[in-house]
Structure 1
Amino acid sequence: MNLIQKIISSHLAKPSDMKPGEEIYIKVDHTITHDINAVMTYLAFEALGLPRVRTECSVSYLDHNLLYINTNTPDDHIYLQSAAKRYGVWVSRPGNGICHTVHLARFSRPGKVLFGGDSHTPSCGAVGMLAIGVGGMDIATAMAGVPMRLTMPKVVKVKLTGALRPGVNPKEVVLEMLRRVSIRGGLGKAYEYVGPGAAALSVPDRMTITNMGAEMGATTSIFPADDVVRDFFRAQGREADFTELIPDPDACYDEEMELDLSALEPMMACPSQPDNVRPVKEVEQEKVRQVFIGSCTNSSYSDIAKAALVLKGRHVHEDVSCTVGIASKQIYKALLKDGYIDMLLDAGVRLLEFACGPCCAIGQTPPTNGVAVRTSNRNFPGRSGSLSAKVYLASPETAAACAVTGGFATAEDVLGPDAQVLSKVCDPELFPVDDSMLIKPLPEAEAAKVGIEKGPNIAYLPVPEVPGEELSAAVSLKARDNVSTDDITPASAEFSSMRSNIPLMSKYCFHRYDPEFAVRAKELGRSIIIGGENYGQGSSREHAAINPMFLGVKCVIAKSIARIHKGNLINHGIIPMLFEYKSDYGRIEQCDILSIKGLPEQILSRRVIVQDLTKGFEFAAVLDTTDREAETILAGGQLRMLKKQLAEMEDQNA
């Protein structure tokens with residue numbers, strides 16, 4: 001078996017042949033949440049009435065929005081910390097670091113299954129975990145101890161050969177993958193990296209690749225748990241948590257690819273999609289106004305150290321604002337000890353908090369029409385907080401070179417032959433270990449006495465209606481291709497602070513994409529959204545499903561729907577449909593009245609006949625859903641379904 005088959009087979013809750021496309025059920029060991037998405041998760045868990053989580057390890061990370069622009073976010077943090085104490089969940093306090101980096105360093109274990117309420121959860125695949133990004137309601141389900149439904153992915157073998165040249169970062173590996181595969185090409189697939197090139201990459205190098213595999217639409221990405229992983233665990237003082245996990249010599253795969261690391265050169269993802277990839281030398285020159293080095297993708301010790309070496313003895317260009325966000329307190333302390341922080345400060349770099357921050361528009365918005373070079377993972381329009389900004393994604397070495405020159409440049413352009421020094425950077429043999437910013441779960445008896453604190457901004461969790469026999473509704477929005485969850489629920493410190501209050505947040509649904517949508521949808525009462533290709537790509541934020549549901553959206557009919565968003569739509573009672581013939585997309589206009597009769601029966605048949613009463617024609621849509629997903633839709637969403645499942649489990653145990 002390959003790695004993914006090995007882990008899934010050891011976690012199956014029901015027997016399965018593990019055929020691609022088949023619905024399987026697996027037991028979840030770890031869950032993670034982060035602050036700007038987690039309130040809905042814990043409100044859902046509260047509604048279940050369970051005394052404690054039923055996972056091996058669940059962690060609540062307070063790491064995304066540390067920019068307290070009003071009382072909402074600090075109130076959210078207090079709520080999340082009190083809920084964690086009440087239900088037996090670890091807490092990583094603000095200032096400890098980004099969830100993916102901290103979990104990799106302090107909690108990850110090869111062979112375990114991790115579900116996270118963030119699309120970049122596959123980061124922990126760097127150490128041989130099966131780590132999958134899902135919606136918040138799925139996390140509540142996993143914390144309740146209910147086996148999770150998953151569509152068995154095709155497993156793609158990616159054989160890496162050769163070695164990266166100085167100035168070429170693992171970011172180039174995943175950018176090349178995106179160039180080949182596209183932002184939709186990984187749908188229904190999991191990528192397993194093997195070969196001599198893979199064996200030569202450090203765990204943080206691997207994490208850059210598994211992290212940004214999410215941009216391909218992949219279910220997950222994974223590397224073997226080999227001697228490199230053992231060294232990483234040893235450096236973290238927890239070698240006892242290491243277990244070797246490698247594919248069998250005769251492992252079978254559904255697809256295979258090969259990538260020569262030696263052939264890679266510095267690349268950029270140009271505006272405004274992560275797969276718009278070109279070599280830096282071929283990108284038309286622009287005046288760079290902002291550089292951000294950081295995010296969960298590229299803020300490891302070696303990433304920051306290499307950027308510092310490019311900047312050493314030089315200064316940030318006078319027209320450039322350059323900031324660095326280091327992934328964790330642990331990494332910062334190691335960089336400080338080795339002198340890299342001084343190099344950054346002497347070059348005129350500004351240091352940010354150990355948080356996600358600018359990656360999701362929490363601070364450091366680029367200027368009007370400004371060009372920004374970032375080491376983060378997404379460059380969708382508006383993702384940076386500005387619709388007019390042009391965001392380029394690059395490696396830390398390249399970003400640092402752009403900061404020095406004020407234009408597009410590579411590390412080799414700045415360092416010349418001295419670029420060889422970059423290949424000598426490696427992670428410390430021992431990292432400083434200080435877990436004082438982690439709050440351990442309380443014993444159950446003590447936890448039961450904890451009161452949950454809710455600030456005035458924390459509103460109720462809306463629960464969808466059960467589908468009626470007939471649906472007749474207007475089209476409230478006709479969306480283009482590649483509408484992202486950032487388009488549906490905008491990012492920024494301001495909007496992130498609203499996410500615990502759906503009645504408030506829903507007023508800004510599609511705010512940057514179509515400012516009139518929320519008012520229009522509310523006036524319609526119930527409506528339907530028409531989507532293009534890859535509707536709901538990007539972040540896992542389930543608010544992009546909850547807000548439309550709250551405004552009366554009953555179904556989305558699209559050319560294709562991104563994996564996590566489709567799950568969130570199902571969980572929150574919005575029916576996800578796909579055009580049987582994509583050409584029908586062009587026949588429908590906003591405000592058309594659509595009608596579906598016998599809706600429950602058609603949902604079960606997976607083929608729905610829709611009448612456009614305005615234009616006088618009918619078309620077919622299909623539901624790419626499993627039996628359990630269809631059952632969840634008919635039940636009125638995952639919360640209702642989950643309560644039913646828990647009741648059945650209690651009856652079986654009685």
Structure 2
Amino acid sequence: MLKFTGVSLAIVVSVIGFSFLPMYNGVEAYHNQEDEMQFLADMISAHQADTTNFFATSGLCENCHSTDQNGIAMLDANGNDVSMYTKWQATMMANSAKDPFWRAKVSHETLVNPTHAEELETKCTSCHAPLGHYKAKLLGAEHYSISEMVNDTFGLDGVSCGACHHIDDENLGDQFSGEITYDTSRIAYGPHLFPFEQSMLNFVGFLPRYSPHVLDAGMCASCHTLVTESVDLDGNPTGKSFVEQATYHEWLNSRYNTEDVSCQACHMPVLEESVIIAANAPNLSGRKPYGVHELVGANTFMLELMKEHRDTLGITATAENYDSTIAATYKILQQQSIESELEYLSTIDDTAYFKVSIQNLAGHKFPSGYPSRRAFVEFQVIDQNDDTIFHSGKLDSDYAVMNQDDPFEPHYDEITADDQVQIYELVTGDVNGDFSTVLERAYSGLKDNRLVPQGFSKSHMVYDTTLIVGAANEDPNFNIRDGVEGSGGDELIYKIGLNNYSGTVTVISKVHYQSLPPHWMQEMFEESTPEIDFFKGMYDDRDPKPVLVGSDSLLGVFVGTTSTIDQGLENLQFFPNPTSGMVNITGEVSQIANIRIFNQLGIEVSLDNLDEKQFTINAAPGLYYARVQLKDGSSIIETLIVQ
């Protein structure tokens with residue numbers, strides 16, 4: 001007989017005092033206690049479910065929380081399937097233990113430091129195979145290895161239903177690096193008041209209980225802040241720890257924390273409509289709001305790879321499941337990650353000035369999480385003959401950024417040459433200060449200019465885990481707007497030498513995202529283990545093409561000299577010059593379309609009281625350039641001195 005918490009299901013039912021005789025969509029689900037027991041046994045067998053005194057695998061949840069074959073439960077207002085199990089099934093979380101890149105990277109780490117293998121695998125499985133890891137731990141095991149995991153249905157279940165819904169509210173948000181406090185009394189926590197307890201107890205022997213903590217961002221803290229203990233090149237402890245990733249702490253250091261916008265608010269889109277949350281359970285009324293269990297991040301590359309190799313990897317999700325998850329991932333990447341804007345500033349001394357503004361929309365750094373992830377800016381200027389004047393951030397045939405400095409590209413405030421490219425990334429260094437992707441050797445950050453979230457502050461109590469590292473600290477536009485910290489954005493100036501070109505140009509800026517760029521993979525691929533070789537074969541079969549997450553363009557912008565300007569407009573004059581700020585204009589003022597003022601860095605400054613004959617410059621004393629755009633499309637540059 002099947003056992004739950006050391007007692008039989010028959011005892012559980014008898015304690016409740018009755019057995020359901022339910023009608024579901026006009027069909028009697030079971031007739032008596034014996035039928036009910038058989039129904040549960042059949043369900044567990046059919047859905048490859050497993051259970052212990054503490055946890056159950058997702059297969060136990062599948063029958064009631066996957067697609068309702070009767071077309072009643074877990075449908076949105078348009079009749080779309082939004083069932084929990086179906087949406088979760090093809091996510092990175094669902095298949096975290098089957099992820100071939102993760103397994104390859106763990107084997108890389110243990111190859112480099114074989115004497116640490118038990119500790120490394122135990123730490124890694126605490127988040128990638130949490131129920132298997134904690135089941136073993138609760139039964140007294142000190143370690144939980146990859147070899148144990150691959151033979152354990154709980155371990156292979158990844159970040160499954162119970163991995164989240166059994167988390168207790170004790171220590172919520174205060175634990176990290178895979179330390180999780182689980183409720184082992186067969187409680188399943190949920191966000192809805194007054195859960196229908198008997199049905200779930202009868203079916204699976206777990207008691208559903210309402211608790212608001214399941215909507216708290218602290219639910220994500222244990223695995224989305226990871227601190228490693230650093231070792232030197234001989235594997236000896238350095239006594240120093242390193243923050244490999246701190247997505248939860250980045251959220252703490254943002255406006256989203258203070259405005260109570262949790263991780264779940266973005267990664268589990270909310271339906272403000274009534275949804276019946278379980279199939280095969282009669283008399284359930286709809287619940288709202290309803291969180292769709294999309295649980296997507298940004299890793300389209302691995303999702304597409306795992307979709308293609310799902311049979312080899314032992315993944316049960318269908319191609320259609322993956323298509324839905326991949327589409328949702330592209331949506332969050334391309335609509336909820338960043339905004340990018342391109343602006344022409346001026347042409348001064350045969351140099352055209354442009355500004356790219358990038359705003360982080362995420363509730364954490366962008367990119368965040370695993371340190372291989374990065375974003376970079378591609379910037380291109382094309383003349384009226386379709387010849388390229390300038391191209392920064394160009395990719396080669398392997399989708400690696402061309403002309404990238406070795407070992408990494410510095411952060412830029414201004415870019416003046418094609419071989420300079422803005423890459424937003426975390427770069428880790430070993431005890432000698434050399435770039436390394438061996439995470440246990442990570443001793444210090446060599447660079448971290450990832451876009452911080454809005455409201456981010458260097459004075460926040462968790463700043464020590466969310467550091468900005470390197471030249472971005474000296475950038476007056478990085479997370480600063482109008483002198484105020486917390487913008488969550490960056491402004492990048494491009495100075496493009498024109499080589500006496502005068503005419504119109506097309507300017508294109510693009511922001512790309514890469515989860516596994518070739519540059520970062522190189523160190524691991526130089527080694528050989530069965531897991532590395534297995535993953536490399538899959539990786540090489542796919543192009544690690546970056547995802548375009550933001551773009552803007554300017555068409556027909558006139559740059560260069562003013563030789564084409566109507567000579568009759570040469571009598572335009574600006575006075576007084578020098579000026580205390582107010583400037584008068586005389587001459588053919590009716591031909592002026594607009595006037596913009598820029599400082600010597602090409603950054604625009606504001607004007608007051610602008611009309612056809614006068615304006616006031618709001619800026620500190622110094623040298624400024626007035627770009628006068630004329631109605632015929634040409635422009636004039638006038639130098640002004642503010643005293």
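Any read-out appearing in this document is the output of simple, stated calculations on the displayed coordinates, not a laboratory observation. No experiment lies behind these values; they were computed from the predicted model shown. Cβ atoms are built from the backbone, for glycine too; each structure is taken alone.
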Origin of the value 55, 33, 24, where Cα extents along the principal axes in Å, for residues 63-182 alone was derived from one of 1, 2: 2
Origin of the derived value 4.1 (distance in nm of label points 7 Å out along Cα→Cβ at positions 535 and 559; candidates 1, 2): 2
Highest-scoring label, criterion being volume of the Cα convex hull per residue in Å³, among 1, 2: 2
Answer label among 1, 2 for the case where FRET efficiency 1/(1 + (r/R0)^6) of positions 335 and 463 (r between Cβ atoms, R0 = 25 Å, to 0.05), calculated from the coordinates, equals 0.30: 2
Among 1, 2, structure where helix-only ellipticity at 222 nm (-39500 (n - 2.57) for each DSSP H run of 4 or more, over all residues; to 500) as derived comes to -8500: 1
Source structure (of 1, 2) for distance in nm of label points 7 Å out along Cα→Cβ at positions 151 and 415, computed value 4.3: 1
